[in-house]
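The structures come next, written out as structure tokens.
Bear in mind these aren't lab numbers, they're just calculated from the coordinates by the rules spelled out. Remember, predicted model here, so these are calculated numbers, not experimental data. Cβ atoms are built from the backbone, for glycine too; each structure is taken alone.
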Structure I
Amino acid sequence: MSKRILAIYALVAVAAAGLDQWIKQLVVANMELYERIDVMPMLSLYHTRNTGIAFSFLSGLDDTIMVVLTGVVMLFIVWLAAKAEPHQHLARTGFALIVGGALGNIIDRSTLGYVVDYVLFHTQTWSFAVFNLADAFISVGAALVVLQEILDWRRGSAGAGRNPPDGA
């Protein structure tokens with residue numbers, strides 16, 4: 001991967017983390033903890049703190065362990081991105097979004113001891129876990145990586161039917 005291309009993906013990751021941090025600062029500065037602001041039916045801003053990872057999983061672990069664990073996962077994602085084929089732009093963009101989202105959350109965890117969450121999808125009888133933009137970046141990034149794999153698999157399947165192996 002060229003330095004220019006690497007810089008573009010690094011910029012995507014840094015921009016994702018920066019946007020996430022900016023919105024979290026707005027939430028903390030303008031909303032009381034546990035305050036809920038209804039934006040539209042089924043969507044609210046709800047200021048809360050997450051001491052775990054996704055859906056409060058592992059909330060009992062020490063902050064240092066959580067930061068180290070997240071750092072190791074981020075390094076693994078960067079390694080996967082470096083191994084991606086040159087044509088896999090969706091996957092590389094996905095990896096950049098995953099790293100950016102993880103970076104946004106690791107900044108919170110290392111400086112605050114928790115992650116600021118604020119997006120709540122709900123009905124009168126049901127609610128989804130409260131999350132933040134970093135979590136959304138991670139989810140969209142993962143979806144892009146999976147989509148890239150599906151597209152590559154489909155292209156490979158279509159090509160395999162036209163060019164049978166020798167002796168077939």
Structure II
Amino acid sequence: MGAITYDMEIPSSIPAAKMFKAVVLDSDTLIPKIMPLAIKSVEILMGDGGAGTIKVINFGEGSQFKSVKHRFDALDTENLTHSYSIIDGDALMDVLESITYHIKIVPTEDGGCICKNRSIYHTKGDVHEITEDKIKEGKEKAMAMFKAIEAYLHANPNA
């Protein structure tokens with residue numbers, strides 16, 4: 001088994017605590033609401049929302065995938081960090097054991113934030129490489145979701 005890691009940073013004018021709440025704490029209801037073609041629904045299969053919680057994410061009609069299972073690995077609301085893994089589902093494309101994401105929302109001096117995201121692709125067996133196109137596609141989807149949440153928060157300042 002191998003691992004491929006990439007890092008991404010996305011700046012935002014939204015305050016860090018508000019962005020963390022939207023991206024992490026409220027994402028199960030917020031993302032299906034603002035991006036229904038991407039995510040249709042989120043269901044908790046096991047757990048209370050903290051570390052160890054298992055969720056199934058059902059993708060919408062705009063996705064090439066049907067569903068994935070997420071496992072919450074860590075959640076630190078004080079330090080605005082969150083780690084989770086995709087542990088099952090067709091998005092693993094039969095070449096990945098799992099994908100682990102580490103998210104940290106960092107406040108900036110101007111009152112906004114930077115979303116730092118580290119993605120680690122854990123490959124199966126002797127698969128050691130994921131194509132650049134697949135990584136680029138994943139980055140673009142993450143960026144689109146983050147920007148959609150940001151736009152929603154700008155349009156709904158009391159959300």
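Assuming 70, 38, 30 is Cα extents along the principal axes in Å as calculated from a single structure, say which of I, II it is.
Details: I: 70, 38, 30; II: 47, 30, 29.
Of the structures listed, the value fits I.
Out of I, II, which structure matches -0.49, -0.64, -1.04 when log10 I(q)/I(0) by the Debye sum over Cα atoms at q = 0.16, 0.19, 0.32 Å⁻¹, for residues 31-78 alone is calculated?
Values: I: -0.64, -0.75, -1.10; II: -0.49, -0.64, -1.04.
Structure of origin is II.
Quick check: -22000 is what I get for helix-only ellipticity at 222 nm (-39500 (n - 2.57) for each DSSP H run of 4 or more, over all residues; to 500), calculated from one of I, II. Which structure matches?
On the way: I: -22000; II: -7500.
Of the structures listed, the value fits I.
Quick check on the output: 2.5 is distance in nm of label points 7 Å out along Cα→Cβ at positions 15 and 135, derived from one of I, II. Which one produced it? It would help to have the intermediate numbers written out before the result.
On the way: I: 2.5; II: 3.7.
Derived from I, not from the others.
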